[in-house]
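Asker: Following are the structures in question.
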Structure P
Amino acid sequence: MNRTKTTTSVLLLFLAFSGLILASCGKDTETEAKKTKVAFALLWTIDDQGWTTAHYHGIEYLQEKLGDQIEVSYTEKVLAADAERVFRNYAQQGYDIIFGTTFEHMDPLLNVAKDYPDIAFEHCSGFKTGPNMGNYFARMYQGEYLAGYMAGLMGFKNVGTVATNPIPEPIRGINAFTIGMLKGLKEGGHPFNADKVNTVVWLKAWRDAINETTLAETLVARKHDLIRQMADTPDSSVAACAAGVPAIGYGENAARYGADCALVSSVWNWGPIYVDKVQQVMDGKWQKSEYWGGFDKNNIVLSDFHASVPEAVRQKVMAAKEKLAAGQDDIFAGPIYDQAGKLMIPEGQKASDKDLLTMRWLVQGVSGSIPQ
């Protein structure tokens, strides 16, 4: 037997096998390197039962849909003072797309975006953009309109609303809810005071559990028949339930967090937006845009109705929802008057997106004023 030939054959086989292993390792490394890196800065903790929890559900949806194609990181409790540091840290680590998820992230995110032109940046709820920074939001006012429509159909005509900050987003939500209420009351044939179906008090914060509870309890004491939550916590809904008054939740499904009397909740659904934006980056097709989707893009959903909501009411609300999902958004179609009776949107016209995004007036039917 030729030992040299045998040894040479064995050596060649060993080298070939080693080459396969190295090639395999190289492919694994290559696959790992191709993962798209996605980062999120979150306003509060992922268990805040409101705004940040909704964004976290969106992150979970993103991970479920894109799986091992992406690498996801997030930082909690990113307030304005620390936001730029967090964004810059992610950019320095080579993340492919970075999301700022609250209004106060807008300027810090834009500052960092200018220094990293090859990274995609996305900001939630803002109005500024840059060559590599877009913004995105969801038309929550559509959900609030449906909640108001349901309330009106059920005959509620003295709602108390715990509003948050006096800026266009909550203002158009209050208006949409009130427009929906008035429509429901008229269709249901319920008598009502057209100037006072929705009384608004202001929290002047996105979340303040103690004051939110106090305001809700005050509205209950003043004999309001339904409490409308607008803050990023379910506390006003929970307080209403504790006092035996029904509520309507906001942002997340309030019934999951102790508000078992909530008739329905209008819920943020960020997941489809995150999948779309990240997929664009993966495909090399991302471009900055100003995105604002509603039921048509499944960016807003309604929770299940409470057992006390009549079937006929549910059917009417869902029929209205289907129209919105089909792109038929006539919520702010005229004629619409403000509190003083001034015609703001004439018949045959409807508010533009710019009108909605800059809204600083309250519709007829709202009791209360906008704080300065």
Structure Q
Amino acid sequence: MNTNSPETIRLEISMDRQILSVLKADEILKAFQISTSEKGMGFTEGSFRTPTGNFEISEKIGEGEPIRTRFVARVPAGVWEPSEPIEDDLVLTRILRLNGKDAENANSMERYIYIHGTNREDQIGTPASHGCIRLANSDMVELFDLIPAGTPVHIQPLTQSRGKLLFIDCDSTLSSIEGIDGLARISNPAIFVEVEKLTNLAMNGETPLEEVFKRRMEIIKPNREMIVRVSERYIETIVPGVENMLAVALSKGWMPVIISGGFAPIIKPLAERLGIKHVEAVPLFFGNSGEYAGYGESFPTTRNLGKNEIIRDWKKALLPEQVIMIGDGVSDLETKPDVDLMIGFGGVVVREKVKQGADFWLTDFNDMDGLGSILC
């Protein structure tokens, strides 16, 4: 019997154990440690999550290339040396491209889901990728030579709870400003009062968020220069105690995620400053000259209960042991049904509805006694 036939060789990938097994019938011929997505399992394009289910190896790319060859758009682009600074998630050595065979994972080719070698061999054995399956480079060569194109692949879904998720609002929680109001002030001081009023109506739950969101953006039309200026203000106005709170959370195994109705390009520099890897915020689009070209109108946080949608996606992707939300607004309070604990934050602005409805009320991130009992 030909052991290189796709009918007799298959791959089984365990996200729980971070192991890729090469099987012939029920016999394990070889097992390799791997790294799947840090964000867990999922099928949405742009989610950076590892899809699960049934696949086949549609292409084998890189045969005969030197180990640690770097691929850009699946084309060899030189050899990466370990002495070089570590860049994020390089595709090295070989590529096994996955074609999804199920309805849910049928977009895997368009998502460029690969099995590949990596410059982050230090992370092998832990979930750390951006959606692909990473192997150590020597293991990638061995696997590549062991299996043919057409080999069936099965990626098992997670079954074990992993980690704890800490969702944190941005405006008036991590930073003492409201970013949209900052954009309005720069755009035209005369319209600032109008935009600030709309913001408060939404945050207090008096007007639907989706209605307010569109009206504010039609008024402001922020350009790229305005985004840079407000992102700098975010960093200048970090709420006292935030960095200590995050240090405690990380030491206790919490994964912080910023979840905001603000704009991703404004918030990401703040996230980097605070060491937060994951940001769920509204995309902004610009023309070639940096002029405003619209925003992600379908992004969940542009509407009421949108944060709930995002939290449910994270819970489905990671099966976390515990989930907490911290925020100052009604959109944060709305998440109560989908989290284990909703912490209302009143250190910048007190919204009475949030104060009365939250599971826990906090006004000072330096209150380590209170936070320590929660972030355990």
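No lab work stands behind these numbers, since they all come straight from the coordinates. If you're wondering where the values come from, they're calculated on a predicted model, not measured in any experiment. Cβ atoms are built from the backbone, for glycine too; each structure is taken alone.
Asker: Taking Rg/Rh (Cα atoms, Kirkwood Rh), for residues 211-250 alone as the quantity of interest, name the structure among P, Q where it is greatest.
Answerer: Numbers: P: 0.89; Q: 1.20.
Top value of Rg/Rh (Cα atoms, Kirkwood Rh), for residues 211-250 alone, among P, Q, belongs to structure Q.
Asker: Next up: To test your reading of the models, identify which of P, Q gives 5.9 for distance in nm of label points 7 Å out along Cα→Cβ at positions 147 and 363 when calculated.
Answerer: That value comes from structure Q.
Asker: In terms of mean count of other Cβ atoms within 10 Å over residues 131-138, which of structures P, Q is highest?
Answerer: Q
Asker: Comparing Kirkwood radius over Cα pairs in Å, for residues 243-298 alone across structures P, Q, which is largest?
Answerer: Numbers: P: 13.7; Q: 12.7.
With respect to Kirkwood radius over Cα pairs in Å, for residues 243-298 alone, the highest-scoring structure among P, Q is P.
Asker: Ranked on Cα Rg over 2.2 N^0.38 Å, for residues 107-290 alone, which label among P, Q comes first with the largest value?
Answerer: Sorting by Cα Rg over 2.2 N^0.38 Å, for residues 107-290 alone in descending order puts Q first.
Asker: Given a value of 25.7, 108 for Rg and Dmax of the Cα atoms in Å, calculated from one of P, Q, which structure does it belong to?
Answerer: That value comes from structure P.
Asker: While we're on this one: State the single structure among P, Q that was used to calculate distance in nm of label points 7 Å out along Cα→Cβ at positions 35 and 315, giving 3.0.
Answerer: Q
Asker: Which one of P, Q has helix-only ellipticity at 222 nm (-39500 (n - 2.57) for each DSSP H run of 4 or more, over all residues; to 500), as calculated from the coordinates, equal to -14000? Please list the in-between numbers first.
Answerer: Details: P: -14000; Q: -8500.
It traces back to P.
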